[in-house]
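S.K.: Scrolling down, you'll hit the structures one after another.
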Structure P
């Protein structure tokens, strides 16, 4: 065999392998889209908030909203006001200022007339020292904790120690919940006593009109970068989360908006402090704990409760976020990878949940980037290798666009969260554009996350917050 023929054979093998990996990934996504459609078609009709309130007002469990905050002065007051105005029978809000270097605590004390609470809180969970606890003079449902910086998990553990609700709901400080979100999210706990966790949909708030901590007009982001993320969030929540929940394999309840049974979280020792993927890790630990003890349990996803969150508006901030997310995913995967070796014991959360994570987060970023890097080289070889390279390109771009548009159609047909036809067209355009640079950028960030995980990197990284004000016309084109 000549050197030329050997190189052609090697190039063909590489191209075939990359195509097979991508084809399997896209077919799996198509399966998720189909399952999500079935889940939406089979779900009970959406009830009015007034009806839901009358049904749940006497039976809804008490609830504590935990709000970890670090350098959130731009959004914290609006967020807390919106939380206090939620429609729910019995709830409290515990804000944990995790060693902020800005005026987060000062803004809270000024806005809510906070008064100090005597005595230190109980220390049942490992956490950084607490500096003080305050309660609002006229709002006894609001408690604010100030502590030394220890990370999001540490802040959540400090809030857990002061929580009194049967359920705890973790909400990011830069997020806004719709007024009936808690009512809709808590329904699975009332209908199914085995429910231990529930997640809701997270949407991008950039561009929305916000008044007094409430989204009063859902609009698309004016800037392209958050608009691409808006399309990405629709695909992730309406398609993936809903499908995995239907298959009994939901492994992520978003830290931006998730409900848990407080006694179970305390039994598990709270949130782990050695990972930046604390939401993912907690759900995996719940799966492991309940299955090892033969305890009946359920983890649900309810698409109707919506949490609005700020998406990064700068590429640098997006990179930091995605590197952190990916590092957290790898930390959790390898902490629980042994569950894959015992599928009978751990079932769908291991086979589908961790198996998908291995495909999508461990293998896919490297395989896809390798495909893009080798595409020009493989294309120059001609013949069958060129055909495979072109097929890979068509599948990578065309398949990605088709899946995103499918998720968008699904969302509009069943949930109707996009208000105008023009916005649907803009999101459809975003579904095209995200496959022509954005997705490749995210994969580069994920590979950096790979390298940081291998080096044992720690910390969250700082992401700038703009507050909920809409961008001016001059900013819209930037």
Structure Q
């Protein structure tokens, strides 16, 4: 073998949440690890640089400013003219720099070798994307089209154990690895009817680079990302059109919660245009865009954001040539217990394998894959009941079954509802809206599902997740002593409400 070829116990491709966790877990097992990142400068993936962290930073700023308005006690607070997203997110760069620096220090401390490649990205408007905001429990629809992806990854498999890496030098680097973890993630899908220019027409990554906030924004796609951004921009005083081909918003969540979200959206001056399909987007002037719908409607606005799902980053890695099976839209097919692909020494985790497409689950998937590869897997697996958080305004949290799922499965249940207005903490915060629902077995009182909309709902949901995990009943909430005043007290309100429904004598 060529002496220039360096060997590792494991190679990890992609440095997002899944790749980071895989590399760190392997290093803890004292394995030799190389982490390959196509970005020539940064690490952390889209989650850190264009997705989760910057978008949630913007939301945090907007919510904070909204709270200032509510609690100003007669003081008028307004935004300056031509306020930019960058000005609203001044702490975003610090957060990214701090997290990236911490990651680099950890890699160096644990001996993980980091190798940057050279991305050769050319967006392809005809690429088939992942299903818009993968619906929990719902498989992606089949497509007759094969994904067309012009990303040439800096890492290419020459065999199951030999990888070629383009680092921009005269000759590519070759390494071998006993095992490889693919954690290349995904990116926004760009449909052919939208001409993305970064000036008037944006996707969910480039919208954060907008120079001046628009007077009116049209968002195409009412999945999780579309709804989150609609709420963020509406709270900035921007008029928003939210266009969706479906008639129900976020159909996988509890219908009562969805109805409350729609009501709050309308209160924020978001115009909901459901049952509409896109025809074309036309930029008519520097500050005017027309969104034409198949129904004949034309929506004039300043800017358009297209949230049409995600596309997996797999083509260009040479996976099919070495026998790794790819499914619909280029997703890597894996054993969902070990995350092993059809090639036994290659694993795949995170967005690149599809549902559930969460950073939180991606990290656990990575840990499971590493433990399985090196014989350390015991009982580790993804929990049956995953907690989902939707960062709309107000936020949504959910875990377990919905009323619709229980009804369809003919499983008897009762409901306990706690209104946020019934707990002192919410009143102190000035948040009188919001509810928490407990779904439980009317005979055993066993908890079946928890659904919440209101401040911190995406964090509060973890208490319900813990009780579900251990097979607990709503008596846990009734007999617990919660710190006062806290939002978690609404669990107790909901539990007693549920018991009262069982004992109320008509």
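All of the numbers you see were taken from the coordinates with simple rules; none came from a lab. Since the structure is predicted, the reported quantities are computational estimates derived from the model, not experimental observations. Cβ atoms are built from the backbone, for glycine too; each structure is taken alone.
S.K.: One of P, Q was used to calculate relative contact order in percent (Cα under 8 Å, 6 or more apart), giving 15; which?
M.R.: Checking each candidate, the match is Q.
S.K.: Which one of P, Q has semi-axes √(5λ) of the Cα gyration tensor in Å, as calculated from the coordinates, equal to 39, 24, 23?
M.R.: It traces back to P.
S.K.: Given a value of 2.8 for distance in nm of label points 7 Å out along Cα→Cβ at positions 93 and 445, point me to the structure among P, Q it was derived from.
M.R.: P
S.K.: Work out which structure the value 4.5 belongs to, where distance in nm of label points 7 Å out along Cα→Cβ at positions 421 and 453 was derived from one of P, Q.
M.R.: Of the structures listed, the value fits P.
S.K.: Kindly point out which one of P, Q the value -16000 was derived from, the read-out being helix-only ellipticity at 222 nm (-39500 (n - 2.57) for each DSSP H run of 4 or more, over all residues; to 500).
M.R.: Label of the source structure: P.
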